[in-house]
Structure 1
Amino acid sequence: MRILIADDDKDQLELRSLLLTESGYETIAVSTTAAALREAKMHRPECAVVDLKFPTEAMGLSLIRALKELDGAMRVFVLTGSDPRRINGLPEKNLVEEVITKGCSTAYLMKKLGELAGSAEPKLAAMREAFSKDGVLTLDVKAVPRAARSEVVGVTTDGAMKVRVAAVPDKGKANEELRAVLADWFDVPKSNVELLQGDTSQRKRLRISK
């Protein structure tokens, strides 16, 4: 799982990045909001860990909104040194997984990230099993274009498969690459992957057959 870590405290940023990297996560560490958005657009992380005061609360909240606008399926954890209930009355509360007090142990954050990383595997396995059993599968997909590489990365909160494609959404290039990724993942010819809906949108429906 790729995680964006955003904190203007460079010591905390380096420590958090080191711990997550040693635990097997792919990390993107940034110390400014501009860098956070630039890296998120380029690398499309599945998750973000954001300091609420980055460097001000208003800027931290703005970053959360921008990240979710970029990718509504991105899971965002917020770290704060103040009372976490402070964000409960704000609309951004509905955009985040959890608000975690900085005084909590690092193990707690690691536990939450571990739960998140592991939650997609059974769902993806169930998709493969259903296809293997029935020989045909109609699949909702969230396609993320302009990625660093093309790959199946997980499942969105509403159950759609999330797929990154390196191609740009121009003249059907991203759709063709998406079909190729799914063909490889389900081990079928590309001609057996049919786009049913969502030709020009990120949200698509496809049929895969043997």
Structure 2
Amino acid sequence: MKTTGQLLQTARLARKLELEEVSRITKIRPNFLQWLETDEFNQLPNATVAKGFIRNYSVFLGLNPEQVLAVFRRDFIENEQGQIVPRGIVDPVGKSNLWTPKSTIIALVVLVFTLLGSYLGYQFWLLMGPPSLVVSSPAVNITTSIDNIEVTGKTDPEATIRVNNDLVTLDKGGDFFVRVLLKPGQNQLTVVATGKSGREAKITRNVFLTK
């Protein structure tokens, strides 16, 4: 696949024209014409000048200027300073690589401290927050004809459990079990778990005893 310069030079030679003759007619300096034909576009002031020369030279040689410019854009790109550089070979000058070994180390350090902070925050919340509490039975708002009922559930092993202000013993895993006497009518069972921080978790169950 021919380059921009090869297209221009082939067309000129086909018409048996010398660079000096082309320069006299097009008013483009011979050295500029030479750089166009050898694809030395970096020798030109900027991309705007290069595209203007390519267009004028293409028209003079009877070529389609848009097609020749398309080949130019395929192979070259203008960097931030207006210089023409090969596309895909040289990065535009002044374009910094943001992801460097230093930035990688910084990102890893930030990640480690973020994870550490999250872990310490979670541990602090566990220490200072209320303990977990689950009441497995009785269910919510039940009716029974038996004058006693089982209260079971689970909390943190280090917590203390009270059911209607009566202390209940926990096993090693934090499970608890107690049987509570009921009176006729509405009975409210209040389960309170107290953690080391003094914070409490409370669950209430209502049980209706029929006569």
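Each reported figure results from applying straightforward, stated rules to the coordinates on display, with no laboratory input. Owing to the predicted nature of the structure, the values given are computational and were not obtained by experimental measurement. Cβ atoms are built from the backbone, for glycine too; each structure is taken alone.
Computed over structures 1, 2, distance in nm of label points 7 Å out along Cα→Cβ at positions 22 and 174 reaches its largest value in 2.
Which structure, out of 1, 2, was FRET efficiency 1/(1 + (r/R0)^6) of positions 46 and 134 (r between Cβ atoms, R0 = 35 Å, to 0.05) derived from, given a value of 0.00? The read-out comes from structure 2.
With distance in nm of label points 7 Å out along Cα→Cβ at positions 6 and 182 computed per structure, which member of 1, 2 shows the largest figure? For this comparison of distance in nm of label points 7 Å out along Cα→Cβ at positions 6 and 182, the top structure is 2. Ranked by distance in nm of label points 7 Å out along Cα→Cβ at positions 86 and 150, structures 1, 2 are led by 2, which has the greatest value. With Kirkwood radius over Cα pairs in Å computed over the structures 1, 2, the top value is the one for 2, the highest of the group.
State the single structure among 1, 2 that was used to calculate distance in nm of label points 7 Å out along Cα→Cβ at positions 38 and 190, giving 3.4. The read-out was computed on structure 1.
One of 1, 2 was used to compute distance in nm of label points 7 Å out along Cα→Cβ at positions 62 and 78, and the answer was 3.1. Which one was it? Among 1, 2, the structure yielding 3.1 for distance in nm of label points 7 Å out along Cα→Cβ at positions 62 and 78 is 2.
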